[in-house]
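Asker: There are structures below to look over.
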Structure P
Amino acid sequence: MLSGRTTLAKFLVEQLRGHTGQHDLVSLLNNVANAVKTISSMVSKGALDGNLGSLGTENAQGEIQKKLDVLTNEVMLGNCEWSGQLCGMASEEMATPYPIPQQYPQGEYLLVFDPLDGSSNIDINMSVGTIFSILRNATDAAPSEQSYLQAGAKQLAAGYALYGPATMLVLTLGQGTHCFTLNRESGHFVLTHPNLKMPAHTSEFAINTSNARFWEPPVARYVKECKEGASGPMGRDFNMRWIASMVAEVHRILMRGGIFMYPRGGKDAALPDRLRLLYEANPMAMLIEQAGGMATTGRQRILDIPPQQLHQRVPVILGSSNEVKRIIRYHTEHDNGIDRPFVSPLFQERSLFTQDC
């Protein structure tokens, strides 16, 4: 496929040719893309439509909803409920799954999504996004909440949209990670970054350091070593970035490498984990792995976690494979009681005497 010449519609037909349920899955992903175009237009208008600010209501997790949280949720539902591919949807903004109305035909797929990731940034015109994942309903019966509780490895497709200077749609169907850019003149998403591949090594990390006092020792150890730079065990200087929008963080990492961490620990002791497994961690983990990276909680591959609840939260560490492997090792060493104190870089990982991970 030639970059810049393949539309999303053509790409989907080529990627899914011969697959069971090809036409339904193509139609569903085109509906998601249409929702993304509508949301892009809403976000780009900013204050002009009077949609900024808070509603004063709370979502299923007790978080204050922005006006656009609710509006974008309605856009996703309205674009995807009617055409016969879905039997249900679940969203960050809804406490329970959304059944497809009886007047519409029922399909075999389930759609889970975060309609506006990073919405705390919307009032200051920073990048936000939409995250989505597609699963197959395992039975012929109408889906229950249990139907959605599938490990991430069972995802049929996953992706996100980034509403930045350009609107981009990043997608995987289990055959690589591909990035499309919205051509506003034609209204088509065009393939601009096929087969994204992340570098295994990186010198950039993203984490909210205001939570440093709550981190587990393996994470604190890794960040400390990054901050020590060339004079520490890493043997090189690092940059730190934090945007407070998972889509924006992951997009940067996909494009140039890096590591994103939202580890266990936070200001609210009742919520030690922040990111939702089904509609944030799982789709991002699939995209990252398909681009050659890794995604873990520190102790478990994210795509292997058996969900227990619709809005379950998990720690998330994802990005360039060598750095993720290092953090996994730090968790293993900590859990086994063999954390190593800091010593001279000469005797650490990037030394003459030991091999880097």
Structure Q
Amino acid sequence: MSTRVLVVGCGGIGGVLGASLAQMHDIDESLLARPTILARNAALAAHVRERGLRVLGASEALGRPEIATSTGALSGGYDLIFLATQPPQVEAAAAEVAPLLAKDGALVCFQNGLCEERVAAAHGGDQVLGAVVSWGASVREPGVIERTSAGGFTLGRLDGGTADPRLVTLQALLSSVGPAELTPNLRGARWSKLAINAAISSLGTVGGDRLGALMRHRFIRRLALEIMSEVVAVAEAEGVRLEKVSGTLDLPWLALTDAERAGKSPGGLVAKHAVLLAVGTRYRKLRSSMLSAIERGREPAVDFLNGEVADRGARHGIATPVNTATRQLVHAVARGEQQSSLSTARTLMDAIS
């Protein structure tokens, strides 16, 4: 029997997933039933029904998934439900769609942050799978998504099990989007991605530009290093073994040492800045999804990124001044008290100097 998939959300990630899975269905209906997207925007739904979903980038796609604007229009019995909302909406979305799962179905978290833990607390760990996304996408216009960087997925369960047949199915389905690998250390992969997002997404929100432009500034790279260093310290206190990002970026190595902060190890600091310059070049088109959310009048996800680090750090007695200040500044941008700009980002550097 073909797998039934519901995608909740039609932003950058949800749009790419919906379009790619719809194309996969067109190729092999025995593997995958036509996927359905749940999106609240009636105008977007009408556009997708008429014209489909288009993905721009190195690998362009045009898919025609089913689309619904309410759960009342859905029959249920989904084998996999992809949660592709922003983090602040994930718990409410999971509660709404969980009754639509098949008996042995699973909710799959695609958000940044530690959303698997939040969803599992309400629905049980056996009902939750994680998909760490290593590529970016943004909405160009209704029904048109730009894939801003290449990459794939890291898939797993919070308990580390990899023999779950649902993971194998998920891996096969996501291969239409990018390489998908299974991990026995989902928490480590999640925390490593959290370190990256707490720096890149939040600084992109404060700085108001794409990653490539921001990373050309030395003080932005230093802020990113400070943010990631605090994440590494809190992760270690949580007992998390960090995974390399995309198989290459070693977060414990990237964390600043006391000597580097004091300017006594310039060689190491130069090497770490060079790594961030390379990241900025690879993901130069990446624009903060958190900034996009603010521009649409939505709640920023900073409490799920820098806020998660600050809160957990406080429980362990670990100081996180940069993540704490970044969290506050992002909220100030969201309230309209600050503008997203390079000068605003400089105030963050001044505050922690």
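Asker: Where does the value -8500 come from, among P, Q, when helix-only ellipticity at 222 nm (-39500 (n - 2.57) for each DSSP H run of 4 or more, over all residues; to 500) is the thing being computed?
Answerer: It was calculated from structure P.
Asker: Related question: Name the one structure among P, Q that Cα extents along the principal axes in Å, for residues 79-182 alone of 43, 32, 25 was derived from.
Answerer: Source structure for this number: P.
Asker: P, Q: which one has Rg and Dmax of the Cα atoms in Å, as calculated, at 19.9, 63?
Answerer: Answer for the origin of the read-out: Q.
Asker: Out of P, Q, which structure matches 50, 36, 31 when Cα extents along the principal axes in Å, for residues 167-326 alone is calculated?
Answerer: The read-out was computed on structure Q.
Asker: Can you tell which of P, Q yields 14.8 when mean count of other Cβ atoms within 10 Å over residues 39-46 is derived from it?
Answerer: Of the structures listed, the value fits Q.
Asker: Can I ask one more? A value of 4.0 was computed for distance in nm of label points 7 Å out along Cα→Cβ at positions 143 and 335; which of P, Q is the source structure?
Answerer: Numbers: P: 3.1; Q: 4.0.
It was calculated from structure Q.
Read-outs throughout are calculated quantities, based only on the coordinates presented, and are distinct from any laboratory measurement. On a predicted model such as this, the values are computed, not experimentally measured, just so you know. Cβ atoms are built from the backbone, for glycine too; each structure is taken alone.
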